[in-house]
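J.: Given below, in the form of C-alpha cells, are the structures.
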Structure I
C-alpha cells in the first residue's frame, strides 16, 4: 500500500496550481493506463478527486494508490471496452503500439488493429454510454515525416498525407486522431453529445520513463555510443511527464459546459516549450554516468542510406530470420532533423503553463541504480573495435569507386 504522502510526491508538480473542478467525484477511465504516463495521470486525477480506472494489457511497473482501480485487458476487446466506458464522465485514450524499437517493425495489421481499431472501440463505447468527454493522446508524429519544422502552429502544420509516412505507428496515429476529432459533436445513444479533443506530445521524459532513457543507457553500457548523427544545430522538443499530465487534465476540463467546451474539436501541440538539440539534451546523462560525449559526428545522408538498407534487409529476411535494425528511418528523423512547435494555442485555450525541467533527477536515478560506467574490459574494447570496423566497411561501400 502506498501512503498518501508518497502518492502526492510522486504526482509531482502536475497538480500544483491546477484550478479545475470537473473531476471531483466523477468516474474517469485511462486506456494504456499502466504505462509511465498513464500511472502519472491516474495519480494526479485521483488526487484532485476523480475515481480512476486504469485499463491496460500490461501490469503497471510503478505502484499507485489502492483507491485507483486497475483492469487488465486488450483495447481490441470491444465488449470489455464497452463495459469500462459505462458511467464514465471522461475517457483519456492513450493506448497505442509501435512507437519505437522492435515494436515499429511489427506487422502492419497488428499495429493498425490497436491504434485504429482500439480507438474506434473507445469512440463507439463513449457514444453508446453517453460519455461526454474524450481526450485522445496523439503525437507530433502525425505532422512530422522527416522535413524540418520550426515553430509551426496547429494551423500552419497539417497532418501528413497517409502515403508519406515511413512507419505504421505514425500513420495509424494520424488515422486515429482524425477519427477522434470527427467524433466531436456526435450524438450519443442517450441523446447527449460527445466532445473530443487531441493532444500531440513529443517524446516524454521523467524519472521512471521506460522507453527512451533505458535504450540510451543500454547503448552506453554496450559501448555503442560511438558517434552523433547530423548537424548539432538541429533543435527538437521533449515534454516532461508532469507537463503532459497537466495539459491532459486542462484539456479534459475545457471540454465541459462550464468551460464552454472550448477545447472541443481542437488539437494541441504539448511540449516543454524549450527546443534543444537531441544530443545536448542527453549530454548530462552521458557525462553524468561517466561516459565521454562522442567526438565523431556522422553526416545524416550516410546514416540514412545505411538505415534504409538495413530496413530493406529486415523486410527481405524477416520470414526466416528476425533481424533488428539498430535504427529506423523514423527514429533517425526524430533525433537528427529539426522539429519544434509553437504551443501558444494550448497556453491560451487551456491555460497550459509548462514548468521548466531538466534531467538531473533522471541522472541521479540511474546512478542510484548502479548504472555508472564500470572499468573498461578487454572484451568490451574488442567489441567496440569490431563494431567500428563493420560500420566503416558499410560506409565505405557507399563511396564512389575511382576508375
Structure II
C-alpha cells in the first residue's frame, strides 16, 4: 500500500459521510417529537369547536421552531418544552429540520402538499442577517418586515405571501391586523388528496351523512371495492382504514362506532396511538364508501398554544434576542390556515373496482370521523382533521 493510501481512505470515508444519501437520513427522534406536539395541539384546537377541524402539524412545527431558534433564556426553555423538543440541542434543530424537509418535500414526492412558514416583523425592528439566513436556508421560510401601522398594506403583504406559498389556494389568510402587532408567525398549507387506487367516479352517488342525531345532510359518497388495510381499536371503539395516496403519503380515516362521539376518540389521539393503529393494520377485502369533502380552516392559535404551556413568547418579557439582538420584543399572534380537497381525482385513471366472487363487507363513512395524513416512508405527521359535516368548509 502506498503512503498516500491512508489519506485516500480517509477522503473516501468523508465523502461517504457527507454524501446526499447520508444527509437524507430522516431524523427519527424529531419526527416522533413533532408528531407528539401535533397530536397535542390538535386535541387543544378540536376541544374548542364542534365544527370541522384541519391542522398541518408539519408546517406548524417548523413555524414554531422559527421562534425557538430566535429565543434565548427561559423563553427558549419553555418553547422547547411546549414543542416537545426538550433535550435536543437548539443548534442542531435547524439542520434536523432541513434534513426532514428535504426528505418529505422532495420534488416529485409530495407534490400535492404546498406549504410555507413565515415571520412577519414590524418594519421598525432590525432582524439580524444570521437569523434571516437561518430561516431561509434551513427551514425554507420567509422573514419579512411589514408596516403594521398601515394595516391594509400589511394585510395585503401577508395575503400575497400565502397565495405564493400555496399555488393561489389559500386566499384571505388574514382579514385584519392590530396596528400594535410586533411579530406575527404565519403557517399556510394546501393539500390535495389523490387516492391510489382512485375511487370510481361513475360509482359516486348522493348518500346520507349523519352529522348528529338531529342533523342529516346529503353528500357525494365515493365508492371502491378493493383490498384495503384495516384495523379496529376496541379501546376507543373505532375502525381505522388506510387510504394510500399517489404521492407516497397515506390517510388514516378513523371512524367511531355508531353511538360513539367522535370527540371521545379525539381525546385519545396521541403520537403513540397513531403508530399503534399503523402497526395493527391488516389487509382485507372491503367495499368502501367515503365522502367527498373540501375543508378550509383558519385559526389564531395563541390561546391554544398557551394551554400547551407556550406563554412567555407572547409576553413583554419574551427573550427573542437571537432574532433582533435585543429583548422586549414579543410574538403577537400565530395564524394558521389550511385547505384540503378529497375527491375521486387521481393520476391513476385506469382503475375500476376489484371484482370479488362474493361481495365483501362494506365500510361507510356516513358520520363524523377523524383523518390523519402521514408520510409513509418516514412516518412524519403532515395533516390532521375532523370531518363533522362534509357539506361545510
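Each reported figure results from applying straightforward, stated rules to the coordinates on display, with no laboratory input. Model, not experiment: these values are computed from the prediction. Cβ atoms are built from the backbone, for glycine too; each structure is taken alone.
J.: When helix-only ellipticity at 222 nm (-39500 (n - 2.57) for each DSSP H run of 4 or more, over all residues; to 500) is computed for each of I, II, which one produces -11500? Working shown, then result.
T.: On the way: I: -11500; II: -9000.
It was calculated from structure I.
J.: When you work out mean count of other Cβ atoms within 10 Å over residues 185-192 for each of the structures I, II, which one comes out largest?
T.: Top value of mean count of other Cβ atoms within 10 Å over residues 185-192 goes to structure II.
J.: If you rank structures I, II by mean count of other Cβ atoms within 10 Å over residues 65-72, which sits at the top with the largest value?
T.: That would be structure II.
J.: Computing relative contact order in percent (Cα under 8 Å, 6 or more apart) gives 16 for which of I, II?
T.: Computing relative contact order in percent (Cα under 8 Å, 6 or more apart) on every structure in I, II gives 16 only for I.
J.: One of I, II was used to compute mean count of other Cβ atoms within 10 Å over residues 129-136, and the result was 15.1. Which label is that? Don't jump to the answer; show the numbers that get you there.
T.: Numbers: I: 24.2; II: 15.1.
Going label by label, the one that fits is II.
J.: When distance in nm of label points 7 Å out along Cα→Cβ at positions 121 and 193 is calculated for each of the structures I, II, which structure yields the highest value?
T.: Details: I: 2.9; II: 3.9.
Going through I, II one by one, distance in nm of label points 7 Å out along Cα→Cβ at positions 121 and 193 is largest in II.
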